[in-house]
Every structure is written in C-alpha cells, then in structure tokens.
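Scrolling down, you'll hit the structures one after another.
Any read-out appearing in this document is the output of simple, stated calculations on the displayed coordinates, not a laboratory observation. What you see is a predicted model; the values in this text were computed from it and never measured. Cβ atoms are built from the backbone, for glycine too; each structure is taken alone.
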Structure P
Amino acid sequence: MEIKFNSFLEDVFKRRIRFSWERKSHIESTHYEMNGEMGKIQETLQNPDIVVKSKVDVSVELFYINYKNTPTGEKYLCVVVKNKEDDNFIITSCFTDTVKKRELLWQKR
C-alpha cells in the first residue's frame, strides 16, 4: 500500500489524519524497524484491532493492530494520533509487545 506523504489518511472513524514527510522521517529515524513499513500505518488507522485514549493527553489516541510478521517478530503496530478541533495528525508509530490498558474507544468485533 503506497502512501502519499504530506496528505491525509482516513481512520476507522472516517476522520482525515494528516501524515507529513517530517513525521515519516521521525518515525523511520527513531524506530529503525519501521523502515519499509509505512503501508501498515494506513492499514492500522483504517482497520485497527483496538483504539484507546492516551492516559497523559486526552486528545491523543493509540491505534493498534497485531501483525504476525514484522522485522522484529510478532508485534502490535501502534499509531499515535493527536486530535485537535481543526487538525488530526500522526505523532509517531512503532512496533510494541503489548496494548496499553487505557480507556477503550473502539474494538474490532
């Protein structure tokens, strides 16, 4: 799945989520295992297993999907999205072993 950067992706709630070159660069330089995995970000936003609210910032949501095959084995991909009244955007994304236990916003049935 090819992503055009400096454009918008749609999430499971049908909102437009901005994904900039700057954020892509941040993700790939901070989380080396994310190189070549950008298509999974869009998939995680559109078809997550679970979405939870951040404990620290109520305007931040964490989207998770489990992937059997990642560069580091079976992991969840977490996509962190900041929701502002007029701008929703990706903060970061990385593979993780667990889903944070937070307020549930959405879960796949």
Structure Q
Amino acid sequence: MMTDEASRVLGLLGLARRAGRLAVGMSAVESMASQASKLLVVVASDLSDARKEKISRMAVNAIMLTDLVDSKELAKAFNRKELVIVAIDSHAFISGIVGKKKN
C-alpha cells in the first residue's frame, strides 16, 4: 500500500512530467544527470544495493530518494510495464518534493 507521502510526491512528479521536466528510465536519467546542475532522483526501493550505488556514482550531485516507492508503484504511476528510476532537474519541483517529503 502506497503511503500518503508517496502519493503526494508521485503527484508532483506527474506535474513535472506534464511540464517536460521529468526523465523516465535509466537512459533519460543518465542524460539529464550529465547536463543538470541540480537533480532529484527517485529510485525504486526494491532495486538492488549494487544498482543504487551505480546510480549514486552516475548522479553525484543528486538528491536521491530510495525508500519512497517500489518498482511496481513507480511503473504504475507512469503507465509503464517496468520502471525503477525517474529524475527531475527543475529547482521548483525539487523544492516542492523535498518540502513534501519533510512534512
């Protein structure tokens, strides 16, 4: 069962997607990470520690959320069959999500 916090954050990620500020999937996140000065990365909680470590090395300046949703919840939120990672580079969306996560 998804928490209220996860639902709120996924809602903001959906807004970021509609605004064209969301990278969906590993290749898109890698591309965004190479260009963005600030990045928020949401990684599925059920991803292996080794893959999480690889992502953290790839996105060194990123804020990482690794305990919010599992891969099934993330995929469902974005109408995908499988999904383990998304990222945003918008300072406004990042502030909104980090603020929502703290509340």
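A few remarks follow.
- Identity of the structure behind 39 (criterion: relative contact order in percent (Cα under 8 Å, 6 or more apart), calculated), options P, Q: Q
- Among P, Q, which structure scores highest (criterion: mean projected area of the Cα convex hull in nm²): P
- Among candidates P, Q, the computation of helix-only ellipticity at 222 nm (-39500 (n - 2.57) for each DSSP H run of 4 or more, over all residues; to 500) that gave -16000 used structure Q.
- Among candidates P, Q, the computation of mean count of other Cβ atoms within 10 Å over residues 38-45 that gave 21.6 used structure Q.
- At a computed 12.0 (mean count of other Cβ atoms within 10 Å over residues 46-53), which of P, Q: Q
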